[in-house]
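Every number in this text was worked out from the coordinates using simple rules, so none of it is lab data. Computed from a predicted structure; not experimentally measured. Cβ atoms are built from the backbone, for glycine too; each structure is taken alone.
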Structure I
Amino acid sequence: MPGGPPVAPSSRSWLGVAREILGAGSATLPTNTIPSDPKSFSPEDTPKFLPDEAIRGSMAMLFNEILGPEDATFSFGGPNFLDTHGFWLDNIFGDLSTIGTSPANPTSLSGSVATLAVGGTLATVASATGYTNGASVQIDSGNISEVVVLSAAPSGSLLTFGNNPLRFAHASGATVSTVGSPYQHTFSLLNQTLGYGGVAGAQPPTHSITDNTNLNYSGTPGTNTSGARIYPGAAVSEISFTGNAEQLLDVKVSGNSWPSMPAGTTPTNTISAVIPIANWRGQFYIGGTSASNLVTDLGEWAVTVKRELKVYWTVQGTPVPFIIARGPLSATWALNFTTEPDEQPLAYMLYSQGYNWLHFFMTNSYSGGSVITLNINSHACQAVKAKPTRGDILIGFDDQFEAVANSADAGGSGGLSPIQVQITNQLPTY
């Protein structure tokens, strides 16, 4: 054969993501591409096979292997991309508020309905002058502000945003304006009764993950001519940020999803212009955000956010999950003090009076529409480990802090949260 046999180079594969608008498990073609480390990119179908080991007069053990319930797992990571990684934060937290820049065309919510409900995709405003299809529109302010993208031209004074169901309830008279880049997104733990799409249960949105392998299949049963497989209903169980002073800020994500299926059409590879940020640009604070609280002797830090997941299958004539339920959320910090001149890391554990506020800030130092920032806050943390280390030239300490649920880190849905993450970038919505 001229040119040799067909192959699929791993370097040409890529990871795609999209928020599911039509409900959990609704396979959706990717809207964004997230560059990933090939060694950590590992989606995997994990069906359960049910063995038939009933004795029947033969000295064998296994007589049938029957396909049972099906799901999949995923894990991937690599350098930070602080625009597209917001999809994973939205998935694990669920409470998302957004503020745009340069508000224009100010108006307000109006009509006989006193409150615009969670999950709504329509809004009547006092005036729709200046509002066009595709415009980014900010509704309300403070921790219940959210940005939607109009999916149609206004009909009179009616705004339509079918791809961005509201996450919070909004009262008549709430401010409305068109906004631009950059956008500030704040992620916290969803605590209100109504979750994404207005469905009861305080569940965050789900996402479809697309593994674009360029591997096709044509046979019986089924056909995959797109070279991609979609893992719908993805729910993140863990996301971690790791910052070594000599490396790029690293992000790792893992979780569960429904079993994969062939993509109906070949996905579009949509890569943003954002580049990773070196971790030396970060600043870490303990106890406050003033200059006296700046920590200058950290060689590496990490924060891990975990979400309890459980896959539920029911007798419904299909082997796919009924729901991948999200439970409690927790956060843990690891701080490696590598050039510590005194016992302060030990004092955080043994002598600290009250909880410590851990705060990390990073920026690419750009301005205007090109700025990228990351803010991570845990306002109530207890040091539970402070181990002296002697593996290098200087004595250090490895500390571990557990984040405690508190109101300062809560979002627009109220309640308590152990951590809050805020990113600023050029994406209007997630």
Structure II
Amino acid sequence: MLIKLYTPHKGVTALIVMALAVSDSAWADAQDALNYSLGTSVRFEDNLFRLPDSANTVATLGKSQRSDQVYTTNAGIKIDKAYSLQRFQVDAGIVDNRYKTYDDLDYTAFNYRAAWLWRLTPNISGTLQADQQQILNNFADYRDANNLLIRRRSIQTNQSRVFNVDALVGGGLHLLGGISEFRSRNSQTFNAVGNYIQTGGELGIKYVTPSENSIALIQRASKGDYQGRIADVLNQLDTGFEQRETEAKVIWHLTGKSEIDARLGYVDRQHDHFSSRDYDGVTGRLDYNWTPTDKLRINTSLTRNISSYQQVINSYYVADTFSISPVWQVDAKVNVRLSYDYSQRDYFGAIVAIPEKRKDKVQSLLLAAEWQPTRTITVNGALQHEARNSNFNNPGNAGGDLGYDANSATIGIQLLF
């Protein structure tokens, strides 16, 4: 299997031949207003469905094999053009994913971001933006009400529409405002993360110092509607919710080589019919970015997030995460990145009596390298290890066995022209 892993996919081979056959001077520059991209990669997964060692693979998957190879091909277009005070950006692409063994998971995603960075006067500016991301639901979390694996393809499509305004009123003081709409839907029924539309607005104030440090306070309010749902009394699945958020944000340059980017917030979500699904609490993020040398950058992060995840044994979870990611620019053509994430998830809001709340510990270690032999050809590779430990690790438990270990290896090439 390892021999196959390092055998280039025919799409990778074709792109390498194409790249070597064309003079670098004939390709576009990465800073051009219009660029096209084409790429392909192959990824080996040794535990595609994130199953525990104790799992009966045949009974769960219908096959004895839990590993797979995923061949990905992408093509895209990128536009970044300024006209006077205005700037227009488009980044759109198609990503085709093909699985060697579990080919019923094959899917093609269409992702895009289109933005107008508008400016009415030098002091009044903002953004009008629309984007879409499509991805296969992660099998670590794509499970039914009893936390049993759902062995089928479910594509999650997330779309957002945002309009915001930043008005400098003088003395470094800015007034902020905006409206937004967020849509999320799954191609399969998945009540834990139901299909919904969330619309809202925000108002805030920001102060920017002469040295470009800033502090802001923002208030948000939104309304969410679950699509295709009627109120389910038995499972307490609601038709909608209201959410309020208060957030303080600080960006502070400590020295010429270090910076803090922090936010602290409070979120309160209340559902239309079933208060058992309500939650509130503190959220936040603290990023410390340090560049000790010209070739080394270290990003460290602490975050707390609250996410809705509606099953009979929980309504939401609180995730506390530590991340560190050093990036080493070996030379002008090669960079190496190491990333480690540790997250503890505590699940709350059970609607049935359970002896113990679910608690997970999730770790991820990534080693990635990127080589750019010419200004328009990039070759990349990555090795990743993931692991989850959970107190719901006894198959006799109502939650099933949720622990797993998974490893993956990826190699690919990207062309810009």
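Looking just at relative contact order in percent (Cα under 8 Å, 6 or more apart), which of the labels I, II belongs to the structure with the highest value? Mind showing how you got there, number by number?
Details: I: 18; II: 13.
Looking at the calculated values, the largest one is I.
Compare mean count of other Cβ atoms within 10 Å over residues 87-94 across structures I, II and report the one with the greatest value. Before the final figure, lay out the partial values.
Details: I: 24.5; II: 15.9.
Going through I, II one by one, mean count of other Cβ atoms within 10 Å over residues 87-94 peaks for structure I.
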Requested in this report: Out of I, II, choose the structure whose coordinates give mean count of other Cβ atoms within 10 Å over residues 47-54 equal to 17.8 when calculated.
Outcome: II
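Given a value of 24.3 for Kirkwood radius over Cα pairs in Å, point me to the structure among I, II it was derived from.
The structure behind it is II.
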